[in-house]
Structure 1
Amino acid sequence: MPAVKRITLLRHAKAQPPAGEVADRDRPLNDRGRQDAPRMGRRLVAAGIRPSLIVTSPATRALQTARLVAREIGYPLEFLQREPDLYLASPQEMLQVIARQDNSFSDILLCGHNPGITELANQLTGAAIDNVPTCGMVVIEAEITSWSRLGAGARLSLFDSPKAHALQGLRGD
C-alpha cells in the first residue's frame, strides 16, 4: 500500500512592486510580506505540518519567504534548497522539480510563484481555486511511494492564507 506523501505549495509573500532598475527576480518582500510569512509558518506548526524538505525559487521574494517560514517551523536554514527551475515555473516544471526529490522525504514545502502555484494546486486536486494569494498555502496529500507519481487525484487537505484570516479578524493570530 502506498504511503501518504504531503506537498505544501506556498506562494511567496507580498513583495515590493516593480520599480526602476530592480529586476523582477530581485524584488524583496515588503513590510506586510515580512509579517505574513512567519504567521503562515506558525499556522503550519498549528496544523501539525513540519516539512522535512523546503525547496524554493531563488527569487529574492521567494527565498525570503521560505527563510521566514523555515525559522518559524524550526527548519535548519542551511538545508533550504534553492531550485532555479522554480522561478516563474509552470505546473509541469514544478512537477519535474518535485519528481527529482528523494523519496525518503514524505513532507515537502515548495515556495514559488503564481500562476504556477494556483494552477498546480488545481491540477493535482481537481479544486477550483481562483487564486492562491501572496503567502497563501495549499497542502496536498497523495497516496504514493515516489514523488515522480504525484499527479491528478491528490487530496486537498488545507488551503490557507493571511487574507483568509484578515477577513475573519484574526490577522494577528
Structure 2
Amino acid sequence: MPPMDIQEIPADPEFDMFFYCEVAGENRIDRDTLEEIEERWERWSGHLHAFRLTNPQGGAQYLLLFMDKAVEDEIEGIWQDSPTSGLALHNLAIAMVMSAAHGLIPELQEGRCAPLPKPGQAALDAFATLGLTWNPEGTVNRQYAVFTLYPYSGGCDICYLQESCPKAALER
C-alpha cells in the first residue's frame, strides 16, 4: 500500500465557555480561572495541529488532531503545584482538541462520538512521519489527540474502543 498523503489543515477552534464547562463537569467558572484559561487558549492554539490523512488510491480519509507535548508538560508542571489548576487546564486542552474536531466534523456538534478506527500500516507510517507512535490500547503518544474518519462516517460500530467505551456500555 502506498504511503498516505498527509495534509495539514486549518483548525481554529473558538473558545466556548459552555462547552468547556460541559467537559470540566462544572456549572460555572470563577473569574481567575476564566482569565487563566482564556490566556492559555490563545497561547496553546499555536500548539494544536490538524492533519488530513488520505489514501492516494481512494478510500479512507482520516482526521488527526493533537496538541504538542509542550502543552502536556506545562499541564503536568502546573498539576504538581496545584491539582485544581492542573485539572482546569487538562480540561481546557481536551475542550480545545474537541472544539477543533467539532469545527471540522459538524456531526460531532450533534453529540455524536468521534469513533477511533484501527489504523492500518499506512496510517501508522503517517503517525511516525508526524513524530507520533500508536499504542496497542488505542492511543497515540499525545495525551490530547483525536484520530477519526474524515468526513464523519459512523459511530460505535466502527470504533476500535467499542468494547471498553463507557458511553457504548451505557447504550447497550
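Each reported figure results from applying straightforward, stated rules to the coordinates on display, with no laboratory input. From a predicted model like this one, the values you see are computed outputs, not experimental measurements. Cβ atoms are built from the backbone, for glycine too; each structure is taken alone.
Cα extents along the principal axes in Å was computed and gave 51, 36, 33; which structure, 1, 2, did it come from?
So the calculation was done on 1.
Once distance in nm of label points 7 Å out along Cα→Cβ at positions 106 and 130 is calculated for every structure in 1, 2, which label goes with the largest value?
Of structures 1, 2, the maximum of distance in nm of label points 7 Å out along Cα→Cβ at positions 106 and 130 occurs in 1.
If relative contact order in percent (Cα under 8 Å, 6 or more apart) is calculated from each of 1, 2, which structure is the one that comes out at 30?
Here the read-out was taken from 1.
Between 1, 2, which one scores greatest on distance in nm of label points 7 Å out along Cα→Cβ at positions 58 and 82?
Biggest value here belongs to 2.
For helix-only ellipticity at 222 nm (-39500 (n - 2.57) for each DSSP H run of 4 or more, over all residues; to 500), the calculated result is -9500, so let me know which of 1, 2 that is.
1
If distance in nm of label points 7 Å out along Cα→Cβ at positions 10 and 146 comes out at 1.8 when worked out from the coordinates, which of 1, 2 was used?
2
Match the computed value 40, 33, 23 of Cα extents along the principal axes in Å, for residues 18-97 alone to one of the structures 1, 2, and report its label.
Only one of 1, 2 returns 40, 33, 23 for Cα extents along the principal axes in Å, for residues 18-97 alone, namely 1.
Among the shown structures 1, 2, from which was the value 4.1 of distance in nm of label points 7 Å out along Cα→Cβ at positions 74 and 90 calculated?
Answer by label: 1.
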